[in-house]
Structure formats: structure tokens, C-alpha cells
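**Student:** Several structures are given next for inspection.
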Structure I
């Protein structure tokens, strides 16, 4: 399957391997969505808590307006699902088997006339550039 836009990811269970050109193209589209949103929520499916936290930290390093609290207290065994809410700064993590791998990002809006939209899964290292 060719990945040319964010919508191409929606049917995937786990994040694809992307070229640098694909990452740049998707990042441009994603940033338009992020900057137009009032806040975002982030879901990360990872093989372990360390990888999930590293993926979340790569997002906060790239976007200074996105902050989360108490990352040092997060721990879960085995495969995990991490969820972060930019509006509250809260992050939760739980063990969960049978998930794919990747980052799910949902753009949220304060006004109910704008519908939230989720993109992903993006590779865990997507925001490392």
C-alpha cells in the first residue's frame, strides 16, 4: 500500500515503515492539523513502556506547546498503550497485549461544531527528525 497522505494510514493496524520523503510529506499535512486544533490527545502502542515514553517525549521536543506531567512515574509491563492529553497534561499507561505499534494522534476542538479527527498509526520514531 502506498502512503501519500495521512488518510492512507487509517486502515492500518500497525505503523508502516516510511521513507524520509513520506515522513516529510505526512508531517507537513499533520502540522496543519495540529496547529489548527485547540489541543491534541496522543495514543501510543509500543512493545514496552520505555519506547512509548520515548515516542511521547519526541513529540514534546518537537512542539514546545505540547507538555505532559509525571512521565517519570509511568510504568507498565510488556506491550503497552500510553495515552496523553495535551489539555490536561495527564498521561496514563497500561499493559495491553495484541496491539499493533505506532502513534495515534487526535486533533481536538473546544467547539462542538468541529469534529475531532484521529490520524495514524505513525511510526514510533516519526517525530525524531
Structure II
């Protein structure tokens, strides 16, 4: 019984200890190959129809390694690039929640699986 409980706890903890590459691999499995170039265009692009901002950089700044500030609330935002913020893109549930909220705020719609994969690939590529 103790061994089974320990195994269950270890599995539960590892579910929240993914690497950004593992998150990307899961997105690629859904969408197909990711493009860093498309991901950068998504990050830097200007869009209409968003609820809060017209671009990701409106809150996250042009440099994904730097902290940002929410365009409407002015709340501080940690850097989005995993190289600067070690816990970014390490929890699949948080990543999905983040995409759900922020795609609506910037694009005014849900991001496609391909956009999620591309965006994540770009963020991982930022050094």
C-alpha cells in the first residue's frame, strides 16, 4: 500500500514538472511541425478584434526576456521566455489556460493548435 501511494504521489508531482520541450512536443503531436518563424510573427504581429491589446508585445514587450505590464490593469507580468522565467511552459494545464485567456485578449478568438505550437517553439528559441 505504501509503495502504491508513493508511486501515485510521484506521478502527480511529475505531471507539473514538464519541460518547455515536453510541452512543445505535446502541442506538435496535436498540430504537426512547429515553426519558430510563424511563432515570432504571432508574438510580434498586430491584430484587430482583441479584447485588451492588439499584440502580445503590448503587454510582454518586444523582448520576451524582460518583464512586462498588462495593458489595461498595469499589473506586472513576468518574462514570457523560459530562458528568463524558468517555470514558463512547464505545466500543460497552465499553458492551456494561458493560451485560452491571452488569445482571446489579443486575437479575439481561440488560438489554433498550430498557433500554440508555433508560439511555444518561438518562446523556447529565445536565448
Structure III
């Protein structure tokens, strides 16, 4: 059996510079150049490796969730930074309001959650458990 020393998740983007600016300046994470990509340090201390992939195609699902104390305030801050938080509409609106927040806690269906995209189109969320 292989003896593992550590493990970390990875995420592809099509533009490393845009990802660096977004995750550092908009999201507020510690971002360092590492192994030809970026090492993001999440609030828990876990790291996430972000690597460039010129033919990147974003997944059709949420790839990273950020836990926040107040999802409404987080959505407002993201919007103020120019981030679009209403990314689902029509049949796929998931019960979101005009800002893209699904209020699952009051409905008893899950957390309050708000989805948005990074510059590469990866779906992220802020959620209040």
C-alpha cells in the first residue's frame, strides 16, 4: 500500500491571474504561487490547489462552499464586489430570491445558500447552516 503523506483537493481554471485576483481580492483568501498554480488557504487551514487548464470546462455543480455567519450580508458583499449571485433562473432557480439566495433553513430543506461563479465559471457558494 502507498504511504500517503498528505492530501489536498484541486480545482481547474482557464486563467491563473484572474483566479489569483478573484480568490485573493474578492473572496479574501491567502493565495500563494505554488507548483505552477496557486495554493489557496481556506478558513479552516485546508489548502486547495488551483491549476491552469486552457481547455477548462466548469462543472455543472458546486465545487467549493464557504460557510458564513450571515448569507444575506455575504451576498450583499459579493454583489458590491461585482459578483453575480443570481446564477440560476426559471426551472433551475432552486427557490432562490432576487439575489440568488435559497432560504432553506426557514423551509426546513437545508441551509440558506447563495451560488455564484469564479472567473473560470466554477460554481461556488456561501452558505449559512
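Every number here is computed from the coordinates shown, using simple stated rules; none is lab data. If you're wondering where the values come from, they're calculated on a predicted model, not measured in any experiment. Cβ atoms are built from the backbone, for glycine too; each structure is taken alone.
**Student:** Have a look at I, II, III and say which one yields -4000 for helix-only ellipticity at 222 nm (-39500 (n - 2.57) for each DSSP H run of 4 or more, over all residues; to 500), as calculated.
**Tutor:** Among I, II, III, the structure yielding -4000 for helix-only ellipticity at 222 nm (-39500 (n - 2.57) for each DSSP H run of 4 or more, over all residues; to 500) is III.
**Student:** Of the structures labelled I, II, III, which one yields 3.2 when distance in nm of label points 7 Å out along Cα→Cβ at positions 36 and 84 is computed from its coordinates?
**Tutor:** Going through each structure in turn, the value belongs to III.
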